1. For helix-only ellipticity at 222 nm (-39500 (n - 2.57) for each DSSP H run of 4 or more, over all residues; to 500), the calculated result is -12000, so let me know which of P, Q that is.
2. From which structure (P, Q) was Cα extents along the principal axes in Å, for residues 157-268 alone calculated, if the value obtained is 64, 42, 24?
3. Looking at structures P, Q, which one was FRET efficiency 1/(1 + (r/R0)^6) of positions 45 and 213 (r between Cβ atoms, R0 = 41 Å, to 0.05) calculated from, given that it came out as 1.00?
4. Compare Rg/Rh (Cα atoms, Kirkwood Rh) across structures P, Q and report the one with the greatest value.
5. For FRET efficiency 1/(1 + (r/R0)^6) of positions 229 and 397 (r between Cβ atoms, R0 = 30 Å, to 0.05), find whichever of P, Q sits highest and give me its label.
6. On FRET efficiency 1/(1 + (r/R0)^6) of positions 165 and 285 (r between Cβ atoms, R0 = 25 Å, to 0.05), which of the structures labelled P, Q is highest?
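Each reported figure results from applying straightforward, stated rules to the coordinates on display, with no laboratory input. From a predicted model like this one, the values you see are computed outputs, not experimental measurements. Cβ atoms are built from the backbone, for glycine too; each structure is taken alone.
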Structure P
Amino acid sequence: MNVLPHSLERRSFLAATAGWMGASLLGPQTSLSAPRRNPSGIKITGIKTYMFNVSTGPKRELEDKQRKQSSAFKTWLFLKIETNAGTYGWGEGSGEWLSPIVRTTLHEWEPLLVDRDPLDVVSVCDDITNRLPWKGGPVFGTAIAAINMALYDIAGKILQVPVYQLLGGRKRDRIKVYHGGINFTSPERAREDARIAVESGVRGLKGNPLEARSWPMDYRVLDDCTNVVAAVRDEVGPDIELMLDTHGSPSPALSVLFAQKVAPYRPLFLEEPCKVGSADVLRDISEKSPVPIATGEKLFSYRDFKEVIDARACAFLQPDLSHSFGINNFLHIARLADEAQMLMAPHNAGGPVHFAALANTDAVVSNFLIQEVSGHWLARFHEFVDHEFQLDDGFIGLVDRPGLGIDVKEADVAKMPYDRRMEYRQYRHADGSWKGW
């Protein structure tokens with residue numbers, strides 16, 4: 001790794017930190033469109049992307065096998081930004097079904113990156129955003145996020161510090177995490193899966209209730225899912241956190257009924273209890289629900305989250321760093337939530353680069369609650385990256401390696417196949433009508 005001379009490194013650090021801390025305190029900044037002086041002498045020379053399919057484990061199906069409830073794999077997208085100093089950075093733009101479109105977007109933006117100073121993290125990202133007349137959405141949000149992560153990774157490596165130090169310094173030494181693990185097939189299966197997960201060191205379990213309903217007010221499924229939650233709580237005891245994610249598909253009435261029925265078993269939160277789009281409806285559910293409401297994975301911009309925060313429409317916010325325009329916008333959202341005394345429980349459906357970015361960002365967030373991570377993928381992270389993540393009694397400790405703290409096994413990742421697109425889910429009622437997602 002090429003490291004700058006100490007004096008130049010310090011000047012670059014001070015200049016870069018001024019920009020980052022300005023963004024950290026005030027939110028996204030507006031950059032000048034004219035070329036800037038490059039005091040570091042380091043320039044971006046190009047990008048590479050790697051897109052491949054990763055198994056999600058056993059495939060879940062509805063009783064009707066023609067109605068697929070989940071894909072057998074996800075599509076991950078890794079971005080590598082290279083420099084003339086030999087230092088490089090990794091970002092992740094995994095957008096599930098959107099990954100191919102995000103990949104195209106990144107390569108279209110490559111001319112906007114080449115010859116820029118990678119230490120100008122905020123300026124480079126804002127410059128791209130300011131050039132585009134279209135400001136929102138998951139495609140642009142995911143592409144910018146991948147670039148933002150990779151630039152921070154480069155900056156941390158050049159300055160020989162973890163990214164969390166560039167963001168103001170860590171406020172915790174380890175990150176509390178939760179996994180999947182609640183199986184809604186039956187109470188018996190749920191008990192078994194929960195017991196195995198807890199024995200492996202997991203201290204937070206999440207599952208997807210109400211997905212087998214056959215019509216909008218399916219009381220049979222309501223009772224079945226309540227029985228599963230009761231069985232899991234009885235199996236794991238009072239000290240394991242339970243999270244319930246309905247994927248934004250139930251009617252508000254069904255979600256409120258479900259929250260009332262499962263409240264005695266103390267779930268930490270009920271996630272996405274209605275379709276995204278109305279902060280008023282979400283606030284109404286929150287006011288009626290005895291279980292705290294969480295939401296945010298389908299929101300992207302600062303304005304999207306501000307509407308929910310201003311309405312006090314939930315208890316916990318769940319932005320996905322890889323979709324919501326990256327680390328700086330994520331921190332902007334977190335500060336606004338902190339002022340409203342709302343907690344952050346970030347969403348995560350991505351791979352190890354995304355998780356590394358989340359860990360560094362979670363470390364500096366005052367109002368952090370808990371972080372989502374797939375136990376299935378965590379056990380496989382070593383196949384894709386060199387890392388030091390270790391699960392210990394429900395926590396993953398921070399690492400002090402420079403940058404994001406990981407390095408992609410590029411030769412191995414380059415061999416991984418992208419041979420077909422993800423299957424689209426088929427959430428349908430018995431009458432054939434669409435029921436959510």
Structure Q
Amino acid sequence: MSDAPRFKNPVVRWIDHRMPIFTFLHHQQVYPTPKNLNYWWNFGSLAGIMLVIMIVTGIVLAMHYTPHATMAFDSVEGIMRDVNYGWLIRYIHMNGGSMFFIVVYIHIFRGLYYGSYKPPRELLWLLGIVILLLMMATAFMGYVLPWGQMSFWGATVITNLFSAIPLIGNSIVTWLWGGFSVDNPTLNRFFSLHYLLPFVIFAVVFLHLWALHHHKSNNPLGIDIKGPQDTIPFHPYYTVKDYVGIGVFLIFFSVFVFFAPNFFGEPDNYIKANPLQTPPHIVPEWYFLPYYAILRATPDNFIGSWVTSWLGFILVPAKLAGVILMFGSLLVLALQPWLDRSPVRSARFRPVYKWFFWIILLDAIVLGYCGANPPEGAYVVIARIATAWYFFHFVILMPLLSVFERPDPLPHSISEPVLKGGGFAPAPARAKPMEKA
């Protein structure tokens with residue numbers, strides 16, 4: 001009731017009294033935000049924009065797509081050739097998947113650098129990892145829908161991984177396929193789930209934002225808000241900053257849509273799926289390549305040989321070990337709030353961790369490069385070393401750094417480095433730089 005009088009329009013007042021949507025939007029505008037957020041914080045908003053773009057273009061494409069094994073490939077060609085601006089909608093959706101992952105991966109590494117996973121934001125971080133998992137599932141099933149060679153054989157290889165699970169693996173694969181091979185039932189199931197999961201992502205994003213607004217955003221200094229002097233309203237300061245980021249990002253996005261639409265694609269996927277002809281080199285989309293490299297890097301009975309030396313009877317084949325490590329790579333990422341116990345959040349004040357952060361970023365790039373190449377020769381050795389370092393970094397190094405690293409002293413407040421004292425120092429002290437000049 002107290003918020004209603006500020007709305008002059010009687011219709012808005014009437015609606016807001018019964019469903020306070022306009023009050024909610026007002027609170028988003030005045031939401032107190034740390035005053036020192038830099039452009040790395042734009043990527044959360046960009047991820048939201050990309051989610052909306054993917055949902056809208058996906059709905060339009062679904063109106064013209066035929067989820068049937070004998071017609072799917074031709075329906076995609078029909079969208080490209082016969083639907084008005086169908087080529088544009090498909091290229092936006094196709095390249096939008098890559099843009100979405102680029103934005104989210106940058107968002108995750110920004111969180112790792114500035115310690116956004118540390119208390120009290122553990123649940124916020126876990127919801128982010130859930131969003132990443134849902135994105136991966138959605139993207140994988142969407143990649144199958146064009147029903148080209150790489151779509152078909154990628155689905156065959158990846159779904160077969162579940163057969164490595166003891167006892168129930170083969171039953172899971174049969175359920176995923178809807179039969180005993182990748183065929184029309186598989187395509188129907190993947191189409192249904194690909195259409196559904198973005199709305200599940202949208203729901204988890206809502207929870208993600210709810211958790212974010214409860215404890216406020218982290219900031220580059222990684223220190224808590226001490227008072228109103230450390231914050232500014234989200235609107236207009238950060239909405240304008242977001243508009244700048246969105247403008248630059250859309251230019252980058254448009255370059256791929258209009259000038260290099262197949263840059264992230266595979267030529268084999270423009271050949272209709274043929275169960276009798278296997279492509280010479282099956283690779284997933286680029287955003288899966290680091291996990292694909294981890295999957296293939298495990299030598300036969302690698303885990304088994306280690307366990308056998310202790311227990312004498314457990315043997316884990318390479319396929320199962322690869323699946324365990326692949327999903328384990330996401331699990332250790334989710335467990336970062338408990339593996340990294342350093343009281344300091346931001347890498348700006350952690351001189352040792354800062355260097356290891358850049359090493360793990362390079363490690364992820366190396367894994368992606370190895371995943372894009374055949375599993376032979378030096379690529380296998382490099383992938384194994386990179387995989388070992390990945391788990392060493394998160395499981396062993398982070399807890400050790402929490403104990404032995406000596407962080408630099410933190411500023412007393414956000415305002416101190418931003419405003420050279422945040423308005424608390426007397427006027428002559430703030431004027432010293434001018435006097436020297």
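1. Values: P: -12000; Q: -20500.
Traced to structure P.
2. On the way: P: 58, 31, 22; Q: 64, 42, 24.
Derived from the structure labelled Q.
3. Details: P: 0.20; Q: 1.00.
Traced to structure Q.
4. Values: P: 0.97; Q: 1.02.
Biggest value here belongs to Q.
5. P
6. Details: P: 0.05; Q: 0.60.
With respect to FRET efficiency 1/(1 + (r/R0)^6) of positions 165 and 285 (r between Cβ atoms, R0 = 25 Å, to 0.05), the highest-scoring structure among P, Q is Q.
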